[in-house]
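The numbers here are math on the coordinates, done by the rules we state, and not lab data. No experiment lies behind these values; they were computed from the predicted model shown. Cβ atoms are built from the backbone, for glycine too; each structure is taken alone.
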Structure P
Amino acid sequence: MAEVTGAPAEVVPPQHPSLPAWPTEPPSVDQTGTSHLVLALGGGEDAASTARSWLAVAAAQAPTTLGVLDDVDDPEDRATLLGLVDRARTGVRVLVVGGQYDVMQALALLRARGAHESELRAFVTDRRELPVFCGHCQSVTRAVVEPGGEADCRGCGRVLEVHEHAAATLGAFLASDARAGAS
């Protein structure tokens, strides 16, 4: 076999995790909005305080709607959220505050309904729960887990390895069968 000289060695770049980069302080209200939708998700004093601050600033600038929801997975709360989003019009700025699971799921819903990134602001008050997307049954599980850890899928029951990759369109961290290939 002939040796190839001068050919560059193949360089494989290191993998970089794709994790959400949440701000450490609540972002400011976008003053270019023609209306505002403030969503306080999951309860908690930090979420309520942030929502109140946003509400005061937003209402002084433009018509503002406040949505307070306990759980984006609850059918009634989801219907309320969809109703609020469907009533929004061009120029709306949406501010979402709550736990990481609820915020990521709400942002995915907003994107699916046509919201542009420039129209969205978010602040996460609690990072304990992650939305975990099962690559096998395609369900999303609420789990107290860190990327790299394992969680049980609520859809198919598999033990999932949670990857260091969050998909904004799914509003979830990707996961796959942690036991695949094990015999």
Structure Q
Amino acid sequence: MIIISFVMYVVKFLVNPVVIIKEEMTKLAKGDLTSNYKAKNEAGEIGDLSRAVKETITNLRTLISQAQDFALGVAEKANLINYSVKEVASGNENQAAITHEISLTLEQLAAATEEVAVSAQSAAAASTNAGSVANQGSSKVGNSISSLKTVQESVLGLSTASKQIGDIITSAGKSLSKTFSA
């Protein structure tokens, strides 16, 4: 009878708590943090082990929650960066279009100025005094045409650079979108 009582005591106070702790640790090892495990308030190693398992579960839940919050924050920042890249790309496309329009306008202005130069040369042939004045005007118009052509070349260069920047930003935006969508 004493042996049976001793065996029941060992099973109840030693084996059963260890089996329960083993089951909780097995769930934990498989990633199951949904357990409502209640730690034993007993003294000794079994009680200490029981409380350590409960604390481990609580700490892991806290860490996972913090990691999820951090991941959400990173995703929000990535979305903001993606939006900013798209805005910059759109702005560069608009700038390239405006630069192209300016270039066309300068071409028209240069053509009109050349027509004025031709007219000035015709007026110079009509009169000797008027010819001297017209030659001076023609020279100034020629300088103006040359300056306008230089400006036109600069604008065309700017247009090309703006398009290249827009292409780079668009490519970077697509890469970011793919990176954070995955």
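Quick check for you: by relative contact order in percent (Cα under 8 Å, 6 or more apart), which of P, Q is greatest?
Q
Thinking of P, Q, which structure, once distance in nm of label points 7 Å out along Cα→Cβ at positions 68 and 100 is computed, gives back 2.6? Can you show the working numbers first?
On the way: P: 2.6; Q: 4.9.
Answer by label: P.
helix-only ellipticity at 222 nm (-39500 (n - 2.57) for each DSSP H run of 4 or more, over all residues; to 500) computed as -7500: which structure among P, Q?
Of the options listed, only P reproduces it.
Can you rank P, Q by percent of Cα pairs over 24 Å apart and just name the one with the largest value?
Greatest value across P, Q: structure Q.
If we compute FRET efficiency 1/(1 + (r/R0)^6) of positions 76 and 148 (r between Cβ atoms, R0 = 41 Å, to 0.05) for structures P, Q, which one ends up with the highest value?
P
When volume of the Cα convex hull per residue in Å³, for residues 108-171 alone is compared over structures P, Q, which one is greatest?
P
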